[in-house]
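The structures considered in this document are given below.
What follows is calculated from the coordinates using simple rules that are stated; it is not laboratory data. Quick caveat, the model's predicted, so the values are computed rather than measured. Cβ atoms are built from the backbone, for glycine too; each structure is taken alone.
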Structure 1
Amino acid sequence: MARQKKTVSDGANVFADLGLEDSAELNAKAALVFQLGQIIKQRKLTQVAAGKLLGVNQSEVSRLLRGELDNFSMQKLLDFAMKLNRDVEIALKPRSRGIGHMTVVTT
């Protein structure tokens, strides 16, 4: 039985609505941070325990969970996902028209 994919970002981008230049990246980072928070919550990790797994201190985990996106690069967020036992796949697909977009998908 094939695993069902769940789209986290539905294309609505509040960052674009605010006119931010890097809105696509910010939207993808926000979706990643949301998923990381869900994983930490599901595993019932304290911020201290999550920090030990992620290799950061508790205050960094707190900033992460508060969505302070400027503090974390996309690479750092992907590294966190892998440290939380998640595989990361990056797929490039052709787009029929317009500029492409970034979407975070979980399975």
Structure 2
Amino acid sequence: MAIHGFHYADILVAPVISERTNDLMILENKYVFMITERATKTDVKRAIHERFGVDVKDVNIINLPRKPKRAGRFNYMSGKRRKAIVSLAEGQQIRDLTEAAG
């Protein structure tokens, strides 16, 4: 279900910065973000364009599995998580993330 009348902060939770995502940024011009559960590919594309002002070529969304957690004697499952891998158009980059990663 698409989220209408949204602000980009309602869709993008946080960028994912790791060695693997850093390699994706540099070599393949792809950026990884944690997103809300209800966000669609179109929502992510509009949010990235609104926040960073870049042209998005493609969006892939991955639903991550819940994980068992433990706090003392209490067992529970972590919440649902989704991440989006965003491919940018040729010659474009998100400077904030590229500079932070490397």
Check the numbers for distance in nm of label points 7 Å out along Cα→Cβ at positions 68 and 92 across 1, 2 and tell me which is largest.
2
Note: helix-only ellipticity at 222 nm (-39500 (n - 2.57) for each DSSP H run of 4 or more, over all residues; to 500) at -13500, derived from one of structures 1, 2, originates from structure 1
Value 45, 41, 18, calculated as Cα extents along the principal axes in Å from one of 1, 2, is from structure 1
Figure out for me which of the structures 1, 2 the number 3.3 belongs to, where distance in nm of label points 7 Å out along Cα→Cβ at positions 60 and 76 was derived from the coordinates.
2
Out of 1, 2, choose the structure whose coordinates give relative contact order in percent (Cα under 8 Å, 6 or more apart) equal to 30 when calculated.
2
